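Pasting the structures in now, so scroll down.
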Structure I
């Protein structure tokens, strides 16, 4: 079995956390390859691949880049931000699965990104003065997706502890707060809407946990769509 087939098999048989890690890394490699091709052939502006795969604040641009609704959920600001995001995703995602289901992880990841999109567009539309400045017109949303389920975890098990090398046991709520601050600190000064995007994602995680305590799972629509897609792909492979 060659490397590609082995990776495909691990993706097919892996849990949702493994799949999220694979997709994020795959999208990063795809973006890098596109950037190299565009640069070699002098096609478009600088970092064009990055721009066209991330979510734009202008609703009109979605008519020309509808795929960004999906691709932006798995993009980061760069290599170091990707590494940081993947460490947090794997670490806190594993802890999250002790308290919630895989469906909740997938649902919150996607819902956190969607909330980020709505907030990102909303801030620019509510404050027209921002549109006149040279801000970045599109943003990656991976860190916002991660923050959504991390916030839910922090509210579900705030006082549970996790061992950290050289420090010792630390409460989950402090781990999430520290990682959120680090994430914000390493973000580039893209535009003032970036922080609002993360607040929207965090609010999604909080609201999910609150509603779940009342017996309502907000991620169920995402689960329904995901199951339908899995069944569709499975049927196509059989045929």
Structure II
């Protein structure tokens, strides 16, 4: 059993989430509720929860304002939000879960299970700190991304990722340091998150950082030489899109 708090300025939203947790998440005890960031801060310091359900847009202070105040605490965070695309991207980058309103029961159960599975082994503070940095500068090329691996989370700067290669449902990430990480995320997830950071899917199994391409060699599809010396095939189907994106550099 884990203790949780709900912080949301809408009473109906708090009530609905409380009822859903009470009915479908028997391993969660709701230890308190708050209607603002300030009330939420006091509540967290009073009950010391394991998990916080946190709304983003609230009068008198946003969920991110509260997050900065509790960044030193090792808490599981699940954001509840109706919008805010930059925040959603930041959540994905940091392996922090979020629920879009109206909240779906299956997604709620899945999010709670992810947190409860990690509470004894995960240091959430690094994710929270990194999330705040990414949210405050959503287009900054020095942003970091959390790479879930079988051993936990690895935080790396996006600019240091040379390429990503599919390995079934998982992904190998090749870094400029020479390190290769085996992430438990699929390549499609990386494509969705990194496409706005000058990454391009050049093959069904390959996503490359265009900033790390040294040469492109023509052919039916051709191939690229990356900064670490790797040769990566460009598929015939991806060639046209790849060349258009390459010409924009």
* Identify which of structures I, II gives the largest calculated value of distance in nm of label points 7 Å out along Cα→Cβ at positions 39 and 151. => II
* Assuming 52, 51, 40 is Cα extents along the principal axes in Å as calculated from a single structure, say which of I, II it is. => I
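Of structures I, II, which gives -10000 when helix-only ellipticity at 222 nm (-39500 (n - 2.57) for each DSSP H run of 4 or more, over all residues; to 500) is computed from the coordinates?
This figure was derived from II.
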* Check the numbers for relative contact order in percent (Cα under 8 Å, 6 or more apart) across I, II and tell me which is largest. => I
* Asked: One of I, II was used to calculate distance in nm of label points 7 Å out along Cα→Cβ at positions 47 and 143, giving 3.2; which?
  -> II
* Value 17.9, calculated as mean count of other Cβ atoms within 10 Å over residues 71-78, assigned to which of I, II -> II
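Quick note: the coordinates plus some simple rules give every number you see, no bench work behind them. What you are looking at is a predicted structure, and each value in this text was computed from that prediction instead of being measured. Cβ atoms are built from the backbone, for glycine too; each structure is taken alone.
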